[in-house]
Structure I
Amino acid sequence: MKIRFWGVRGSIPIPGHDTIRYGGNTPCIEVTSSTGDVVILDAGTGLRCLGIEMMKRGALPSPIHLLISHTHWDHIQGFPFFAPCYVPGAVVHVRGPVHFRNNRSLQHVFEAQMQYEFFPVSNTQLAATITYDSLAETTFPLGSLTVTTQFMNHSVQAIGYQLREQDTILVYTGDHEPYYDVFHADPAPHESEDDLLFGDTENMVQNATERFLAFLSNADLAIMDCQYTPEEYPAKKRTW
């Protein structure tokens, strides 16, 4: 399994001297299996650079698998610039979560950002065959890879991906935040409603955290969201 980072930034792409070492594009990671299957994790602005490189390589892999962690703009904004989407005969399979608040499909979200008010090229002008599949928690094969998904903790529906090839495991969480913790200055009275609620919440947080850790436990490589410092996150950046 070969892994290449094409974008690692959050929120907005940033060019300049401060981003030379790690790059200034938003999330996009290329995974190539030992048998040549290509899986792309997220479609941030790094996807544009990857698309240009794929065109230079010659024949495009078919299909190209694009796995989206969630639909915040920094994770999909590279899609309209992905060169293989404009190639007749190319096949791109896009998979990711639906938007849970209004049940909008993945296809709706991707096509909406290419409406003429926002972008000069309509999705109807994309020459490739593009399919969209909404994911929940599941396991499915992609060529020689086995993909397992798990919901992450974010302000929109978000999915983490575990990619396994034989004994090698990669986990990509996308944006994931700590599960909510409840603290009492003084212990709540036993058998009170508050105490029961506190206990239920603690149990839910603990169970969710343990489940998340189990998802990571056997990973040879874990790629995780770590954009904010401990000082920044609690004060201003929760749900970001």
Structure II
Amino acid sequence: MARQPRVLVTRHQLEPLGGLLRERGMEPVHVPVVELVPGDAPPPPGRPALALLSSATSVTRCPEVAPRLAGADIVAVGPATAAAARARGLRVAAVGGSDAAEAVDALARLARRRGGPVWIVGAEQPSPTLVAALRAWDHPVVHWPVYRRRVPAGVGAALQAVGPVDGALFTAASAVHAWADRAPPPPGVVVAIGPSTAAALRDRDVPVAGMPEHPGLAEAADVLRRLLSGG
């Protein structure tokens, strides 16, 4: 039986990406280089009519979020975020791609029919793509940071311990920088989930072999499978 290609996964949660890689004949090697911890910022006053959820973590790690957003129209970044919001009884009005820019476009369309600021609920430090998209939109927003990222202890040693890998799939710029700061072993064939992650890799002089046309975990796993199989 042929050896399955070993693929480094650095995101906080292995699944569902781990399963997607296994389905495509690859062996995930999970070393989370960033962990997500609840933030301590209080919610903004009042309740929004429209809010953007930047990740599933925004609702799964902070029990205050769903009650505060009840009744609001929610724009979710990615299908996993939409599923987490719906599971908690929130009304999802639009779902954007996992790269955030598409979600902000949907948010802008909905906001034209509403007054007042829009809430942005997510990480203490939003992704570069989300920041750029909001800046280009130029609409009043209220940021509610409900979690933050930090690098867990022992990451450098864990990266050295995994041994050779055939490829790596990166899903966030923050993970790229945390990984690169620890002088890891060569990652083999590298795939980025979207433009902001690819830009972070290039900033760290890491060649990007591929990126899906539309950001998504399954799409990125397909790209990596093709590259590793020589397709």
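For the reader, a short list of remarks on this structure follows.
- Entry that produces 1.8 once distance in nm of label points 7 Å out along Cα→Cβ at positions 146 and 170 is calculated, selected from I, II: I
- Structures I, II were shown, and helix-only ellipticity at 222 nm (-39500 (n - 2.57) for each DSSP H run of 4 or more, over all residues; to 500) at -9500 was computed from II.
- Answer label among I, II for the case where mean projected area of the Cα convex hull in nm², calculated from the coordinates, equals 15.9: I
- Entry that produces 22 once relative contact order in percent (Cα under 8 Å, 6 or more apart) is calculated, selected from I, II: II
- Among I, II, which structure scores highest (criterion: mean count of other Cβ atoms within 10 Å over residues 42-49): I
- The greatest value of distance in nm of label points 7 Å out along Cα→Cβ at positions 106 and 122 among structures I, II is that of I.
- Distance in nm of label points 7 Å out along Cα→Cβ at positions 18 and 210 derived as 2.3 - corresponding label from I, II: II
No lab work stands behind these numbers, since they all come straight from the coordinates. Keep in mind that this is a model prediction, so the values were computed, not measured. Cβ atoms are built from the backbone, for glycine too; each structure is taken alone.
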